[in-house]
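Following this line, the structures themselves.
Values in this text are rule-based calculations from the coordinates and carry no lab data. For clarity, every value in this text was computed on a predicted model and none was experimentally measured.
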Structure I
């Protein structure tokens with residue numbers, strides 16, 4: 001019974017952690033990092049704000065975009081998901 005409970009707890013903690021890395025051009029050449037929060041309603045069905053990676057990158061033609069649920073997102077989503085609002089972090093590295 002303890003093992004089953006441990007598996008359930010671990011599954012709940014790590015089930016929605018993911019990250020996606022997209023590379024434009026040859027990828028990031030410097031360490032300029034810009035992070036923005038992307039917010040959704042109805043548990044991810046309706047986008048509230050728009051985070052445009054091209055706009056954040058500006059005139060840079062080589063950059064990387066990482067989209068992920070950070071530990072801060074997971075913690076805040078525990079509370080905000082009660083009212084159907086969730087977030088993820090979009091990081092642009094130029």
Structure II
């Protein structure tokens with residue numbers, strides 16, 4: 001299952017706290033990528049990352065993201081949006 005995870009910083013996130021946690025956040029994010037749980041990622045300035053996750057469920061996506069240091073410290077949250085194939089395109093090939 002594919003899930004978009006869209007980050008939002010909490011009011012508690014300050015530039016100082018970002019610097020404090022980045023040395024742990026970056027390797028943790030890279031591990032999720034290398035493990036295949038994060039398939040693609042993008043960054044929005046002043047908003048944080050967007051991940052396309054490859055997971056079994058939305059619950060697994062949440063549990064996975066909860067392990068990231070910024071989430072664990074209450075500094076970042078994610079909106080989760082499950083996505084799938086654009087099924088109406090099938091109408092184009094039906095006879």
Structure III
């Protein structure tokens with residue numbers, strides 16, 4: 001089993017993205033913690049809203065994982081480090097929406 005397959009096993013769910021699904025292009029952080037995401041249409045969504053959108057196929061390239069009772073998004077390993085969530089830029093929570 002390669003590293004990508006191993007990483008995919010850490011995900012609880014890998015939703016099937018719709019053809020018009022948005023992508024995450026930035027992270028909203030407060031105190032170093034991710035509280036929301038900037039999507040490819042420049043809207044800002046809160047973390048839980050993004051999880052719900054991903055479950056409905058509205059966000060591509062992410063899977064659902066959990067820590068304790070909290071669900072969060074993780075990049076689906078694809079061999080491209082540039083689109084990993086941890087490599088995305090931080091954005092202001094009051095960016096235009």
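Out of I, II, III, which has the highest value for relative contact order in percent (Cα under 8 Å, 6 or more apart)?
Checked I, II, III; max of relative contact order in percent (Cα under 8 Å, 6 or more apart) sits with II.
With Cα Rg over 2.2 N^0.38 Å as the yardstick, tell me which of I, II, III scores highest.
Max of Cα Rg over 2.2 N^0.38 Å: I.
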